[in-house]
Structures are given as structure tokens and as C-alpha cells.
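Several structures are given next for inspection.
Bear in mind these aren't lab numbers, they're just calculated from the coordinates by the rules spelled out. From a predicted model like this one, the values you see are computed outputs, not experimental measurements. Cβ atoms are built from the backbone, for glycine too; each structure is taken alone.
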Structure I
Amino acid sequence: MEDLDPPREEPGAQIAILAALEHYGFEWDGEMVRQSERHDAYAEVLNRLFNHGLAYACTCSRKQLAPYHGVYPGLCRNAGHASEGAAIRLRVPELEYHFEDRVQGKFRQHLGRDVGDFVIRRRDGLYAYQLAVVLDDAWQGVTDIVRGADLLDSTPRQLYLQELLGLPQPRYLHVPLITQPDGHKLGKSYRSPPLANDQATPLLLRALRALGQKPGNELDYASPREVLNWGIRHWDAALIPRTLTLPEAQIR
């Protein structure tokens, strides 16, 4: 369970997520682990990076960084700030990282020019997604990562962290996001409704078809688990489209 940012977590969200997974036929084969239970593992690696000069403390404010449009200019890189009460940034090389995504194709990003030194622990002490996800994936032995295409440009940062820490590189598959007619992705920020637990079968079938798969009409009255089993047997990543836009009538 990704719960790195308690101030943004809505009460009851974790229970609702687990209930939705069960209604949609998903199962798990071990005890659920929360990222909030792994802070010691994150701290150990962060301290190692900091003590070896691979990461440093940053006291820049959002106002200071606004003119740079998301690319950190290295203002604190050699300042020698103490880590207490500061963000911690990872030094990135002036190198281009690339990988072959199984849907999106070859993706390239120059870390120094396109990203700059990125945050691995926030000023408020919360660990950043980039650090946590790399450590969690390696710890769990993850070999294949499937996630939304909005995280495509995070991958080169994770490749660099994996390289730096001597961790294996998984295969990546970034699925297209369902976007509304105005181009915004579906999400609570845009008042998108949550998944209806009593509509699991038709929504799973709609998701499979949106991802290019071809379940037959005989599954219209199947159980969610039966739909998932069909998807496992017939899954073909080569059929997934790179982009996806559904008509507004289908989104609601």
C-alpha cells in the first residue's frame, strides 16, 4: 500500500481500495505491506547516499524554483547544508538514460538537462516516491512493472537509482491513460467518480477492450474472477494502444 504522504490520505481510503480489489476479483498471495512500515529501509539507503556525497541537502523554496519550470538548477549542490529540516536531492549525471517500453517504445531522457538533481526525501521528512518505489520493487523481487503512461518520465530517474544501488532493472510497460475529451486524465482531482463495486464485470470488460484485448460477449454475465482468468490466458501486450481517449458518454 503506497501511503508515503499521510497529509494527503483521505480517511478510509485504504479500506476502500482493498474492498474494491476484492469486489473486482483480485487476490494476493501474502501479507499486505505498507510503505509507512518501511521507513527504516528508506532511511538506511538515503543516509548511505548522503554520507557518500551522492545526495545533498537542499533548502530552496518553491518560489525560488518557480522560474526553472521543474528542472532543478543545482542551487544547493555545493552549499553543504545540514540534512535536518532540508530536502535531500540525489546528484544526477550529465547523461542520457533510455529504455525500451513494451508499449510506448524507446524513451530517452537526459537527467541533467531534463530533470536535474531530484528529491528523494522531502523537507517535511517524507520519503519521495522515486526512492521508495525502487527499493520496494527490488525488495519484493519485482521483474515486470505495469503502470500508467503518466509515470513514463519517472523511469529514467529510477534506472539511475537502480544502477547506483546495484539493483536489477525490471521490464516496463506503461499503459495509456483514459483521458476525458478535454485531455485531462480520469482522477479525483477532476471529480471522476470512483469505481462502482457492483459493476465489476462490465467495467473489467470495458477496461480489457480499451487496452486492445478482445473478450467475447459470453463473458457479459461472468464473475469478475472469470473475466480476470480470461484476461490472464489471452493477454497480448502487443494489442495495447499507445494512446487512448474515450467518448464522454463512455466515461460517465
Structure II
Amino acid sequence: MLLVWILIFSSLGSIGAVLTATAFLLVREPIQKFLIPCLISFASGTLLTAALLGLIPHALEHLTPRIALLTVLVGIFLFFILEKTIIWRHCHDMECEAHRTVGPMIIIGDAFHNAVDGLVIAGSFLISIPIGVAAAISVIAHEIPQEIGDFALLLHSGYSKRKALILNLLSSISTIPVAFLAYFALDIMQTVIPYVMAISAASFLYIALTDIYPELHSKVGFKDELRELIMMILGSGVIIVLLQFH
């Protein structure tokens, strides 16, 4: 039954996010411009809360604070290196440096990123279903804006809508086999799970603080800032409620 939960939410986090992003691009542009910042703000709240109240506390139950936080620190350095080497960037601005790279590099980076998401989802569900759902929602929340950006980038780079959709689906599918394999591997090696949680927390913190927050700060105006704050609190609240069942 646990494997079914993992496969369902890893599918929602990969294929579901791509299809939602594709459908989202059919919405009128003014509505897109309003909803995308809301989605990004919501994602920042879920990512930070899942990392700080869900993943790191669980890691601390099995590791000393020094080892757990050192693992988080190493994870942040690791994701920085990965971002620099494979252009793994979740930029939502069509003019950013990452979106000036060729399409194949974006697909490769996205496939690796989705594979990490599969590991995060599987490891979280092995702790408990509520933590698994919380982590999966955090993954989905930041995947949708990212996939919207990637899909738009491929169209901007000259790909047809059909080819862009196929490439995005192919890169997103990596979540599912990795989650499937991680379920069996982590089930055997239970001692690895706290380290996986710490690394997963590092990825959530890195995405929220280096990618999403600069994007939010680009908007100036009381209404924009208030809407962002409300969506961040809403995202955080959803995760807090889920974690109450753990």
C-alpha cells in the first residue's frame, strides 16, 4: 500500500505537474501573470515549512545536531555545484541567464531534478504518510511554476508545442522509477533515511532561498507584497496541518 502512495504522488509531482503547466499556458496571459506569483509564493511557504518543521526535525531524531546540520550544509553546497554544472535553475524569467541555454541542457537538468524529487518523495513516505504527503505537496507546488517556465522556454527556443510537451514529459518521468527504486533501497537501508531527509531539506531550502525569494523580491508594491505574504502563509499552513497527523 505504501508503494502505491509513493507511485501516485511521484506521478502527480512529475507527469501531473507537466500536464498542469501545459494546461496553464492555455489560460489568458493576464490571468497567468496574476497566478504565477501566487503559485511561487505558495511554493516558498511549503518548501520552507516542510524542510524546517518536517524533514530536519526527523533527521535530528536519528542524528546528532552537528551531523544533521552538517549534512544540510553539504547538501546546499552540492546543489550549488549541480546548479553551476548542469544549469539546474528554476528561473521564471524568460530573459534570465539559464533560459539563454539550449533546450537539451534544460531537459537534462530537469530530468536530474525530478529524479531527486523521486528520492525525496519515497524517503518521506517511508517515515510516515503525512510527512510523505507534505513533502510531495512541496515538490508539486514548486514543480508547476518551474514546468511552466521550462515549457515556455522550449516554445521560445523554436520547439513546437507537441515536441516541447513530449520533451518535458520525458524529463519528468525520471521521478517515478527513482521513487520506485528508492522505496526498496531505503526500505533495506533504514539508516540512510535521516541523511536523505537532511539532503532533501537542503534542496528545499536552496530552491526557496536562492531561486524563489529573489523572484518574489522583484515585485514592488503593497498589494503584491501582501498577496505574496498571504500565499506564503497559506502554503506554510497546509504543511503544518499535514504534519499534525504525524
Structure III
Amino acid sequence: MREPDFTKAEAASIRLLDRYGVDDPGFDILDLAYVLGVDVEYGGIENADAWLLRRRDGRGVIRLNSNIQEPARKRFSIAHEIGHWIMHPNLQQGFLCAAQDFQDYARSPEEAEANWFAATLLLPKSLLPKDQFNKDPCFEIVRKIAFQFQTSLTATARRYVELSKFSVILVSSTNGEIKWSIASKCARRLFLPWGGPLPDGSLTLESFKQGLARTSQNLILPEIWFPSRKWDRDAELFEQARYSAEYNNSLTLLWLP
């Protein structure tokens, strides 16, 4: 299986925003889909979040599961399917995307690219508030940006970490297992093996065990998450977790001051 091309995905989203002069964080995603020749309809599918259909007349249809209630989730789903529409013209005529496809950036390269296209389309670097990136990393900042841009916590957190000037890592875990992680440029020297269990003593593991929706940002021993690395006695690591019972998934921010 080929590797996803995240650079290509972001370049495609930038070209699209520039083409239509989008400069509003809350731009109408339905209008954008329509001018691209794609209609958005609701209902008619149950076992997936979204369905992209390429019609013989050259137009397309994005159909969303009517059970989706969260506006940010709808918005991201539409942007995700627009990504498929633009970047993957050779996909089968009817293409279903399950809920997990929008959560997991480590699935097929096409899904990973569509996710990154959606994230960079909805959270373009040029519109993100620069002052928020000068503050200590935390989920409160991520949630504030998510509210302004009408985006999901996962997409916003990933974008936030990717652009952060701090040593910060975002970890996504499901059923107590690390699914994927992404590090800012300053933290890429640190490695977390994907597919392994959450470490004992981590706040994230406790959030799974206790079903805690959120944890405060707390100072923990760096060796809890990175046992193979030698740490100075005064080394610090902050951890903060957000747990979703619906997906049995947790997002974790790890920050080294």
C-alpha cells in the first residue's frame, strides 16, 4: 500500500480556497460543494457516515447519514468527500466512508489524504489565529479554534500540533491502544510506537478505565510515555486527555516545556 501524500492534499485545498477567494473561517461548505458540481443530501444511508456518488452527467452527490447531529462532524464529512471528489477521480462510482474513516488518519492512503485535505481546507494556515500559537499548548486553545472554525476536535488538534512551535505531541488511542500520533517539528525526536498499549501511569489510560470525558493538564514523569529515552531529573512532561465514549477513543496532548 502506498504512503498518503499529505503535501498533495494540502496543496489541493489551498488551490481551492484561492480559486474562490475564501477568507472566512466559517465559510459555507455547502456552497463550495455546489460550485464544484456536487450536491449534498441527507438520509438514505445507515451503515456509513457519508457516501460520494459520481453521476454519469459529471456531477456528484454527497449523501450524509441523517443520524449525524453535530454540525462540525457534518462539515468535516462534506469536506472529506470533496477531497475524494478532487483528488481521487478514479475511485469507484459510489464510495462509502464509515465513521472510523474520519477519525483515523492511519487507514488507507485515500482516507488519510481526504482527512488532511478536509483539515487544511477548514483550518487553513492563513486564517488561523497566530496569537493562540504563542500560548502554552492545551485543549482549551484547541477547542476555542474549533469553535471559531466550526471543526471537530480531532481535526483541529491535529492541525494545531502540526503548526505548533512548541514540543507537543497528539496521540489518538482506541480501546486503550495507540492508533496514531503526530508530533510538532520540535518534538519529532520523540517516538511513540503505534499499535501498542497505553502506558501504565498515564492520565489517558485512567480516562479509559474510568470513562472520564476530560482530564486537567497535569505534570507527569516523561519516562511514563517515553521509557527508552534518558531524562534529566528536572525534565517535565504535561499530559491532557479528552475521551469520547461514543468512539471509545481518546485524544491526548503531550507537551514538553
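Starting from the value 1.10: which structure in I, II, III was Cα Rg over 2.2 N^0.38 Å, for residues 113-200 alone calculated from?
Value 1.10 for Cα Rg over 2.2 N^0.38 Å, for residues 113-200 alone corresponds to III out of I, II, III.
Comparing percent of Cα pairs over 23 Å apart across I, II, III, which structure shows the greatest value?
Structure I gives the largest value of percent of Cα pairs over 23 Å apart among I, II, III.
Say we calculate mean count of other Cβ atoms within 10 Å over residues 49-56 for every structure; which of I, II, III gives the highest result?
II
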